[in-house]
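Readers should treat all values here as calculations from the given coordinates under stated rules, not as data from a laboratory. Quantities reported herein were computed from a predicted structural model and do not represent experimental measurements. Cβ atoms are built from the backbone, for glycine too; each structure is taken alone.
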Structure P
Amino acid sequence: MTDYPDLQLFIDNRWRRTTESLPVLNPATEEEIGRLPVAGQAELEDALDAAERGFRIWSRTAPRIRAQIILKAASLLRERGPMIAPSITMENGKPLGQAAMEVVRGAEFFEWDAGEAQRLYGHVVPSAPGIRYTVLREPAGIVAGFAPWNFPLSQPARKIAGALASGCSIILKAAEETPAGAIHIARAFQDAGLPAGVLNLVFGNPAEISSYLIPQDRIRVVAFTGSTAVGIHLTEMAARAMTPVLMELGGHAPVIVCDDVDPVVAGRMSAARKARNSGQVCTSPTRFFVMEKNFDAFAKAFAERAAAVRMGNGLDPSTEMGPVANHRRIAALDALVEDAIAKGARVLAGGARPNGPGYFFPVTVLADVPGDARVMREEPFGPLAILNPVRDIDEAITCANALPFGLAAYGFTHSAANVDRLTAGIEAGNLSINTLEASVAEVPFGGVKFSGHGREGGAEGLHHYTVVKTISHKMELDPEPTVSGAKP
C-alpha cells in the first residue's frame, strides 16, 4: 500500500497538530486517507510572529544564498518525486504520470525563480552632475498565499517560489482537499536549511483564515489562485487594508481552429488535453470555435478520442484520466450538461456519470451549443468541451472575447496572417498557437479582465513581491537655497 504523509501544520520550522481536524478523501474511492489539523487564531498569530522574524533574516540574506537554499529544496523535490507523486494521486485523483510531472513542474518553478532572485536589478537614472537617482527593488514583507486543490504541489510552489526568491517570508494556506504537496515542499525547505519562520504552512477554514490574515498590518502582499468570485472577495478585503494583490483567477479558454490545419490531428490533440487533470485546469481548452470547412472532421476526431479516454484510479498505470475532485463537481457538470441539452446542444461523447464508487465523470463533448446555455458563460472546471462552427476568423475572435474572462486562449493555424490577427484580437493574458500549453516557468503567466491581476513566472514573476524605492542623492548641500529651488 502506498503511504500517505502524516498531515501537520508547519509554523516557525516546527510541525504541529491541533485538536480539531478535517478528513482528506481519495476521490477515486471516496475513502478517508488522512486527517488534517485545523489552524485556529492562536496558530495564525504564531505564524505571523514567526513570519515577521523570518522576514528580518531572509530579507537581509544575500540573493546568492537565498538561491542556493531554493535550489537545494528543488533538488530534494526531484529526488523524492517517486515518493511524492503517489500521495498527490491519492488525494487529487490524477494519473500517477501526471502527478510525477507535477513534481518536476514545481521544481522548475523554484529553479527559475532562484535564478531570478539574483537578477532583481535596480537601475540608475541619468541626471545632472552632482545628483544621482537610484531605483531599487526590495522585498515587500510577509506574504499571505492561498493555493487551490487542482495542482497540490505546483500551485503552492509558484506562491512559495516567488515570495522566497524576492526575499519575502510567507504564510501559505494550501488546499484542505489536497494538502500533501505543500507538506512535501515544506519538508524539502526544512531539510534544505531555510531559516525558521520564512515558510509557514497552515490549513483550516478558508474564510476564517483569510478574514484573519488579510486585514493584518503585517501582511504586505496577498497572492491567490482560485475562482473569480473568491478572488474578488479577497481583493476587496485587501483593498480595505491597502494591501496589493496577485490574483490568478478563473478562465473559460477559447480555442480557434482555422481551416489551414489538419482537423483530425487538432481534434485528437484537443481531446487528449481536455482530459488532463480531468479538465480541472484554469487554462483547460473548453470553447472550441472551428471553421465550418473543418468542423465535421474535427468534431468526429475529438469525440472518438474523448470516448476512448480510459478512466480509473490514478494509481493504475493504464489510467488516462482520474476522477474529478468531489461530489460538488459532479453535480455542477451534470447541471451544465442537462441545461445545454435542454437548449438544443448535441452530445457527441460522454454526458453522464458511470455507476460505482469514485467521483468519475467522462470527457463530455457538446456540439452546436447555443449562446444562452449556461456552459457558454460558466467555467465548467471539468472534462467538458464545447464545439461550435464559425464562418471565419473574425467571428471566432468575437466569440472568444464574448466573456469577461481572459486567462488563456489557443489557436490552430499555419498562417502568419492568422497568427497576427489572433495576437492583435484575442483578449487574454496568454495566447498559445499550435500548442495547448499555456504556462511554463520561463514566461509570465496571468490573466486580464476578470481572470486576474499580476503575473507569476518569467522575469516579471517577482515584481509583485517587491516594492520600488527611489533614492535621490545630491552630493553637496546647496549653500544658497531659494524658496522656489531655482538659482537667482
Structure Q
Amino acid sequence: MDHVLAIDQGTSATKCVLVDARGGIVAKAAAPVGERYPAPGWVEQDADEIWHSLRAAVAHCLAQRDGVRVVAIGLSTQRESALLWQHEGAKALTPLLSWQDRRTVELRDRLAAEGAEPLVRARSGLPLDPMFSALKIRWLLDRLDPERRAARSGALRAGTIDAWLIARLGSHSGGDDGGIEVGNASRTQLLDVQRGSWDDDLLRLFNVPRAAMPAVRPSLARRGDGAALHPALAGVPVQAVMADSHAALFAHGAHAPGDVKATMGTGASVMGLAHDGAHVHPGLCRTIAWDVGPGPLPALEGNIRSAGATLRWAADLFGLEPEVAAAEAAGAEAAGLCLVPAFSGLGAPYWDAHAVGLISGLTLATGRAQILAAALDSIAHQVADVLDAMDASVSGVQRLLLDGGPSRNPTLRALLAAYIGRPVVHCADVELSALGVAHLAGVGAGLWDLPALCELPRAQQTTPVPADAGPARRDARRAWASAVARARLQPGTGA
C-alpha cells in the first residue's frame, strides 16, 4: 500500500507521521527542539538543531514500518519565525528568531510613529507587530549585512523556516532553492496578500532587498526529494508545504467561508475561510489559507499569544506538572478571578504590544485552584474575543472546529461553547497539522482528489452549548472585558 510521510516542524518539537491510503496514521515519532532566551523578550532557536530534529523524527517514524512504500512527502511548519541563510548550500547564517520573539518592539514603534501602519495593514493584511517576519528579517540584516550587499547580490536568502528547510533539501539534490510557500509568505508582512506576490513598497519600508527573498510557490507543488532526510526517501518528492495552522484547517475538511477553527498550542490561531473582498474587522488579519489551484484561497485569522503557555506558567508557579495543573483547573471555578496572560502583550483582536499581564478579582478566599481555573478560563475568553471579531467579518459561522493539546480538556470546551454560544466540534487527531499536509501531499501523489478528502474519517466530538449559559456567560464576559481594559492601561469596565 502507498503511504505519505508528513513532517510537522513546530516550536517545541518536530513530529513525523506515516499516513496510509485510507487516510489513517500508521506510525508517528517526534524529536524535541529547544529554545534560547539570550535576553528578556528574545526567543530564538538553532536552525541546525531543527534540521537534525527532522532527520531524527523521520528515521524513528520509518523504523516502525520498515520497507513501507512512501510516494510523497508533506511539510508543515511553524510560522513567522525567520532566519538568514547562504544561498549556495543553504547554510544557516543566523539563529531562527521565533514568532514569540519581541526584540523588535522598538523598531516597530519607530515605524508606527513614522506612519507605516496604514500601508502595512492595507498591503499585507497584517497589523504592524513584532510577531511577523519582516521586522525580524530587517533586524537580522541590519546586523549581518548592514549595507545589504550580500542580500542585493543574491548571496544570502531571508525567509521562514519552511523556505530554509526546502532549500536544504534542494541543496542536497541539486535542485533550486524551492521557494517559500504562499501561506507562509502571507505571514511575513512583505507579501501583497491580494496578489500573492512580494510587494515593492513593503520591501522598501523594511529595507529587505527583493533578491534576498525566495520565490513564492503554491502549497501544492513538487519541490525536490527527501534524500537528505533518509536514504529510503531518495526520489520521493516533497509534494506539499503548508503553514501549521493552515494545515490544521485543511485537515478539518474546511472548504467554504464560515468554516472556522481554533488551533490551541503554545498560543492559539483562530482561522476561517473568507470570501474575496470580505469586510475585515480591524482585530483580524487577512491571510492566505493555501493555494492548491487555481489560485490562493483567502482567510481571516486572529492570533492569540498565550494559550497552553498560560497553563504551563500557572503549573510552574505552583510547582505542578502541567497535567496535574490542568486537571485541578478543570475541577475548580475561577470565582470571579480573571487572569489576562499578556506576558508579551496581547494579540488579536487587540494587537497591543504594550499590554501587561495581570490577575484581577483577588479576594482573601482566592487560592491555587481559583488561579489555575482562571488560567484555563483565559484561553476560552481569548478565543471568544476573536470569534466575536470573526462574526463581524464572516457570516454563517455555525460552529467552531477545535484542535490542539489544550482542546483535549472537556471543561475548556464547555467554557468555550458557553462563551461563543455555539457548539464546539473537537477533533481528537493529535497530529492534525501533519495530517492536513499529508492529505494535500496525497492529492499531489494521486492517492486522493479534493472531494475524496472530505470522505476520510475524522475523530470528532461535539460539545453543545450548555443550557444555562446565558446569565453566567454575560457576567463572565463583562468581567473579562474589564480585566483586559486594565491590562491595556485603559479606563472603563468593558461592555
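Compute FRET efficiency 1/(1 + (r/R0)^6) of positions 316 and 372 (r between Cβ atoms, R0 = 35 Å, to 0.05) for each of P, Q and report the one that scores greatest.
Working: P: 0.30; Q: 1.00.
Largest calculated value belongs to Q.
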Please compute relative contact order in percent (Cα under 8 Å, 6 or more apart) for structures P, Q and give me the label with the greatest value.
P
If FRET efficiency 1/(1 + (r/R0)^6) of positions 52 and 308 (r between Cβ atoms, R0 = 35 Å, to 0.05) is calculated from each of P, Q, which structure is the one that comes out at 0.90?
Q
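One of P, Q was used to compute Rg and Dmax of the Cα atoms in Å, and the result was 21.8, 67. Which label is that?
On the way: P: 24.3, 90; Q: 21.8, 67.
For Rg and Dmax of the Cα atoms in Å, the value 21.8, 67 is produced by structure Q.
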If you work out distance in nm of label points 7 Å out along Cα→Cβ at positions 244 and 396 for P, Q, which one comes out largest?
P
FRET efficiency 1/(1 + (r/R0)^6) of positions 196 and 436 (r between Cβ atoms, R0 = 35 Å, to 0.05), calculated, reads 0.95; among P, Q the input was structure Q
